[in-house]
Structure 1
């Protein structure tokens, strides 16, 4: 009988057992937690901030909504959401406790602690009740999940009827020449930045490889639909370097 110890998945360009991947991902983000936000700025030359604002513009947070931000570690998406939505609240869930520690520090500095809860948990088995959130977000995190369909099924479960899923993730450029140029930059420059800034080349090598393993925009949109979401749409950002995916639980 096939089980988690015999099934395999990718960890970057490596093939690993499914039951090993979560621990490997945990190790990556534990290593980079204290420098994660700085590296995001360096790797994207600050463009990730524009992408996240585009996410908020499309999401249009409303007063009183309850957000679940999965793989939300340092709280970046939750902070943006709460600043746009008076009386809203958020739960930040992450597999990696050191990422949540960094997020709590930022929340205290931004005077947002009273509107936030922090939970250590797995996107594939959320320790949260059914029909309990208005919005589910995951930003640059779903490609690290061992079984993406399981995470999408869990998102559908915890959203209330009328709730919305929004995913921000690196994606695929539609032009082969542009994709090749971007790959050359990613594989040759980003790991070196990781070594210079975070003293961790291997973690950033994995992050680059994981981007290339993630499904293209249409394939991922079909996976969201398969999980039960309706009105599934996506928008390319920076010509497809990243993409926003939206779906509704109706």
Structure 2
């Protein structure tokens, strides 16, 4: 014999489905969680970067960017509020989004974290991570060297004309692949500005001033210091790049 409670449950369930299909005003609300979207906006001399645009450096070099990739980990808000374990920014995939997920923007007036992956995570098998994990190999792709060296924390690539006249072809390559445990660096960006995009979504934007990646705490001459894969002997150049990168982060006003 079918219990009365079971009958009432079935009736209520199909009534809910019918209600949702017809979008009646007295339909029960779906349970939703607040999300945040943290953007990374790449600029050069206050101009939003486009991979088809050629920029001129203070030295007179003509350059064009071809890759800007960044791994961030341990994103934390106010009073150690946990935002996310990791976020991967790839300009050619999405030139804005660094991280999107469930969090309360009211607890994130400032954000801190790492550029790079901490040692205890850096040498885990990236293919064994859940597909939803930004550090899964399907999401990081070429940002991983292998089990021993681990992830590439920061990738900047492009082409340049470093001739004295500044009228040559973009025949020179600049390429900086920064990784290894010793080059993990922390960052902090304060006074974030949040914009409401929908009822449940707020977003904030962090500016990365790419000109300062080459001339900030340290000076990097693209002509004289064009490449580093963080191989032995190349660590000093990789250090300059990642420390300049951290210092070039600022909130969008």
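Please treat every number below as a calculation from the coordinates, not as lab data. Just so you know, these numbers come straight off a predicted model, no measurement behind them. Cβ atoms are built from the backbone, for glycine too; each structure is taken alone.
For which of the structures 1, 2 does the calculation of helix-only ellipticity at 222 nm (-39500 (n - 2.57) for each DSSP H run of 4 or more, over all residues; to 500) return -14500? Comparing all candidates, it corresponds to 1.
Output the label of whichever structure in 1, 2 has the greatest value of Kirkwood radius over Cα pairs in Å. When Kirkwood radius over Cα pairs in Å is computed for each of 1, 2, structure 2 gives the biggest number.
For mean count of other Cβ atoms within 10 Å over residues 108-115, the highest value in the series 1, 2 is held by structure 2.
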